[in-house]
1. Which one of P, Q, R has volume of the Cα convex hull per residue in Å³, as calculated from the coordinates, equal to 86?
2. Out of P, Q, R, which structure matches 37, 16, 13 when Cα extents along the principal axes in Å, for residues 19-58 alone is calculated?
3. Using the calculated result -33500 for helix-only ellipticity at 222 nm (-39500 (n - 2.57) for each DSSP H run of 4 or more, over all residues; to 500), pick out the matching structure from P, Q, R.
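Here, each number is a calculation from the coordinates, and none is a lab measurement. Model, not experiment: these values are computed from the prediction.
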Structure P
Amino acid sequence: MRGQLSAEMLILITVVLAIVAIAASQLIGTAKDAGEHIENESEGLYTKTSEAMKGDAGDFCVDAEDCLSGLSCDENKCTT
């Protein structure tokens, strides 16, 4: 009888595997939700910081996107 699995042992292994599968499924769902939330928050943060980094009149710029709305980039300076 040595080396044989009993019915109780098979049931126990099945229950443990089922618990592991349920836990993994829950963790994957939670990770997906957290990832979406982080992505949304990072997009908002990027928008806020990109607006805060724009230059005012007289500030250095490379192109018009570096200047606040309504300003243009002329000779590497934001101008009206």
Structure Q
Amino acid sequence: MNGRLFEVRIATTDIPDEFRMLVLRGTIVINADPELERERALVVSRQFMDRTCRGRPFQILEDKLVDSINFFTRFRCQP
């Protein structure tokens, strides 16, 4: 993604097939545009959701931008 690095952390929740994910920006950002950061992180997170769900559809249950650059989401793999 244009030389930008991201660190992705995925963990299970107490609910079967439900996960939480944090997409951390791996490069320094000055005057970050929150909407642009959200779009970039969403693109990255969707790739990991697809991989985690092994190609099954997924549903995003919650998402938010943290500190204007890091992205948190909770999602569920569909049957």
Structure R
Amino acid sequence: MVEFFKKMMDWALSKEEELAKNCKIDPKEVDNQIEKVTKKKIELQEKCEEEIAQINKLIERLEKIKAEASSCDTNNNESKDE
């Protein structure tokens, strides 16, 4: 479905490029489109940054758990040697 929307958007932009070459499109309308797309980009960027921060916290916690588990293996091996 995403690929379909990409193709649709590419087609629409191609048509707008043709209109611009023929001076049949209002630059103000293009400004409005740029503004909307830029706003969406900022929203997505913020959302992704928040999600990446949460994932980084999960990774940190898992690294701590791994370190604790690894120390248990070392302690268990030392106990068996005695």
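1. Values: P: 112; Q: 86; R: 126.
Here the read-out was taken from Q.
2. Working: P: 64, 9, 6; Q: 37, 16, 13; R: 53, 14, 5.
Answer for the origin of the read-out: Q.
3. Numbers: P: -21500; Q: -8000; R: -33500.
Corresponding structure: R.
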